[in-house]
Structure P
Amino acid sequence: MASRRRFKQTRSLKDRLASFAKDAREKASSLPPGAEKDELLRKAGQADTTARAAIWINSPGLQPPK
C-alpha cells in the first residue's frame with residue numbers, strides 16, 4: 001500500500017481560512033455580477049464560518065462531555 005505524503009502546516013487553520021476568504025472577496029469584487037461572483041462570496045462566507053467554529057472548538061472553556 002502506498003504511504004500518504006504528509007507535511008506540516010506552517011500557518012494555523014484560522015490564518016489559512018482568513019487568507020482564503022480575503023483573497024476570494026478581492027477576486028469577487030473585480031468580477032461582474034453573476035454565478036462565479038456569487039460562488040466566490042459563498043465560499044468566503046463558509047471560510048469565515050469555519051474559522052469561527054474552529055476558534056470555538058479550540059477554546060479553553062469548552063469541556064468534553066462527562
Structure Q
Amino acid sequence: MQEIKINTDIIKLDSFLKWSGAVSLGSEAKILIQDGQVKVNGEIETRRGKKLTKEDIVEFNGETYKVI
C-alpha cells in the first residue's frame with residue numbers, strides 16, 4: 001500500500017489519481033473512473049468528483065493507495 005500525503009482536507013478522486021501518479025492525465029482518470037475501474041474504501045466509485053479525506057483507501061490497477 002502506498003501512502004499519499006495531501007496538503008488539503010479533501011481532494012477529488014480524479015485529482016487524487018493524478019496527484020498520486022496513478023494516471024498522467026486528468027482526462028485519463030475521468031474515463032477510468034466512469035468505466036468503474038476505481039474503488040474507494042472497497043466500493044466501485046464512478047463519480048470523479050467524489051471527495052476523499054484522510055484515511056480513505058483507493059484501489060486502481062492492482063495498486064492500493066491510502067490518503068494521509
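Rule-based calculations on the coordinates, nothing more; no lab input. These numbers come from a predicted model, not from an experiment. Cβ atoms are built from the backbone, for glycine too; each structure is taken alone.
Here distance in nm of label points 7 Å out along Cα→Cβ at positions 26 and 42 was calculated and came to 3.3; which of the structures P, Q was it taken from? Working shown, then result.
Working: P: 2.4; Q: 3.3.
Source structure: Q.
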Legend entry - Parent structure of the calculated result -21000, given that helix-only ellipticity at 222 nm (-39500 (n - 2.57) for each DSSP H run of 4 or more, over all residues; to 500) is the read-out and P, Q the choices: P
Inset, instruction - Output the label of whichever structure in P, Q has the greatest value of relative contact order in percent (Cα under 8 Å, 6 or more apart). - result: Q
Legend entry - Which of P, Q leads on distance in nm of label points 7 Å out along Cα→Cβ at positions 2 and 50, largest value: P
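Given a value of 10.3, 28 for Rg and Dmax of the Cα atoms in Å, point me to the structure among P, Q it was derived from. Please report the intermediate quantities before stating the final value.
Numbers: P: 16.4, 52; Q: 10.3, 28.
Comparing all candidates, it corresponds to Q.
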